[in-house]
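Next up: some structures, all given as structure tokens.
Every number here is computed from the coordinates shown, using simple stated rules; none is lab data. Values in this document were obtained by computation on a predicted structure and should not be read as measured data. Cβ atoms are built from the backbone, for glycine too; each structure is taken alone.
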Structure P
Amino acid sequence: MADIRTRVAAVEDRAQLPPGQEERFSGYGVMGLPFRSGHVLALRRFPVTSVGPGYTSVWWRDPAGAWTMWTDADPGLSCPRYFGSALSSASVHRISIDWSDERSFTVTVGDGVGLVWEVRVGDTPLTRLMSGVSGALPQRLWRGRRFLRAVGAAAGPSLRAGRIGLVGEVPNGQSFRAAPRRMWFVQDSRATLGGADLGSIGALTEQARLRDFWIPQRGIFMIGSAVFEPFDPARHVTATSSG
């Protein structure tokens, strides 16, 4: 069985967009990782998208609940395109993902941000089972909203991750569907921001979310795709860079 780094390298080289006319993204990332201090981090790496070049984005929520997104692409062509109206800041920076072994990587956000985030991921019998089932399901099922609601409702308790939303609306107004095809748990993580340690990982007192996108109460690393309703300037909020 291929190790995690090898699977990620295959995504970088051969990721394909799901079929359709919507705004589509394919890649991997950390769905969300809560820290007992109240901080939250998330990672999105999409080598291919239907709206622009591939990009990397890091999300940070501070203990007061303010969200920031750092991206290495135009905010209008990356995550702030969908979440910008809920953010305190969105800005463009150099972002790197460096793997030190088959299960460990470090995310660095430069240009004055000073985030250094170390992550170690691994599998369990549960994640192997869920990855096997998800990977075997036909693509057409992942386009069904009823199916995705059922999967999210079952996955949250099974993974002991709180609520998981695979379908709904994002803060800027577009509808979305997410299709995780392989997953692993974050087994350990350490992060510093501007030299300050964010502390130990652990569930929050109140689960974080961005409208219908819920941040899992434990770290989940996944490979998969996401689909969003096409942007309509008459109905949706336009993303801008700030901060």
Structure Q
Amino acid sequence: GPLLAAALLGLGVPLRELFLWTALPGALTLWLIWRVPETPVIAAPASTAPAPAAGAPLPPALRRYLAIYALFSLGNASNLFLLWRAHELGLADAALPLLWALVSAVAMLGSAPLSGLSDRIGRRRLIAGGWTLFALVYALLGWPGLPPAGLWPLAALMGLHLAATEGTAKALVTDLAPAADLGRAFGWYHLISGLCLLPASWLTGTLWAAHGAPLACAWAGGCALLAATLLAFTKH
């Protein structure tokens, strides 16, 4: 997708038309979903494990983790700010999708090996390392002297951050939640992600508009670094 967008932008297709054309694969996807036949669901045998009491609080270790994750999420604004910074630094419009393609490619290639690494060194260490990498990326992203060529290695580092944290952060929820309460635990995890994304993007955008990229990036990186420190030193 990003590679095709870069090619079309390079051929002079206006950005507005490019966004309109994305409706075509979206409509095709919906049509294919409706064409997939549904199979009857076979009920799983009833579990012998005692179900958690209704309204019972989540385990303390999971609540601490979710609170720390919320702190990180308050600085984890929309990834479009990375592309906006690239635009500010003068990167050509046709190169912006290529920059995001690099992020996606590194995240895709690194996800399996880094998720496997979390089985050996522990989830918390890998997540804390990924959040620290996020803080480094944003510290350099806000650097006033950053040359446009420096965006490419930063995009690769952002991909590494995603590879290290996206799957591992969910795996830690599974580790900390009772097996019979996984649905509620993941409900809280995704609720926090959704609730924090809007204020995170609003805060970052407001700081960016009022004071420029350095302060906005410092906010995002500071939240990530504090969250990484808390996660690394918080007891299970």
Structure R
Amino acid sequence: MSEKLAPARGNGQQILVVDDESRIAELLSTTLELAGYRVSTAATGGEGLDRILREPPDLVILDVMLPDLDGFAVCRRLVAADEHHPPVLFLTACHSMDSLVTGLRIGGNDYVTKPFRIAEVLARVQALLRTHERRREESPRYEDLVLHDTTRQASRGPHALKLTPAEFRLLRYLLVNTGRVLSKEQIASHLWMAYHKPYGDNAVEKLISRLRHKVDASGPALIHTRRGFGYWLGRRTAE
């Protein structure tokens, strides 16, 4: 390929390429690594979704036509699992406007049609990462409790909180709904819907208990139970 590439601008950000065509995955990996990014690949929708949920990358390049789960299904489950998911750049061989609009409506951020020019992919990757980085600078917080999206970590005052991925997602869900009582069903749906797998009857209670132990150990209690209704985060006022 004689196409002149853009100068390297990446700063080590992690990109996941989900494409079952090894030639395309290799081309994108090589190009993105030369541009300064760290790249991993997945060949199926299920594998890609599992990687995103376990260790969220900074950006996902997602083919629409995939074995098992197609790209649209992967994106839907990703959005259901984490409203603050990494940006998604769709790769599609379909030039239908309805298909492209569907990708954007379900949570995708941009798309490139095949065959594509590699310089265009790089430009769109750089633009999406810049936009996403600006949004991530606004870390959700309540008083001295802060989530750091860039590092997927949390802290309360000077104390770092060692959270599992599920605890992190639960804390974010509680934070963005500060003061609102969330039912066990709402929490379970938010945390496990994307996996489409069963969970125990007391899974939410156990997760809340572990998270409460970590968050409330560093200050006044912030995670509360409203018996018969659910759980909420905030400062309890005198009743």
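Taking FRET efficiency 1/(1 + (r/R0)^6) of positions 103 and 143 (r between Cβ atoms, R0 = 30 Å, to 0.05) as the quantity of interest, name the structure among P, Q, R where it is greatest. Show your work: numbers first, answer last.
Working: P: 0.40; Q: 0.95; R: 0.20.
Answer by largest value of FRET efficiency 1/(1 + (r/R0)^6) of positions 103 and 143 (r between Cβ atoms, R0 = 30 Å, to 0.05): Q.
If you line up P, Q, R by mean count of other Cβ atoms within 10 Å over residues 23-30, the top spot, with the largest value, goes to P. Each of P, Q, R could give mean count of other Cβ atoms within 10 Å over residues 87-94, but the derived value 14.0 comes from Q.
Matching task: -25000 is the computed value of helix-only ellipticity at 222 nm (-39500 (n - 2.57) for each DSSP H run of 4 or more, over all residues; to 500). Pick the structure from P, Q, R.
Values: P: -5000; Q: -25000; R: -12500.
The read-out comes from structure Q.
Which structure, out of P, Q, R, was log10 I(q)/I(0) by the Debye sum over Cα atoms at q = 0.09, 0.10 Å⁻¹ derived from, given a value of -0.34, -0.42? List each step's numbers first, then the result.
On the way: P: -0.34, -0.42; Q: -0.49, -0.60; R: -0.44, -0.53.
Derived from P, not from the others.
Calculated for structures P, Q, R, relative contact order in percent (Cα under 8 Å, 6 or more apart) is largest in Q.
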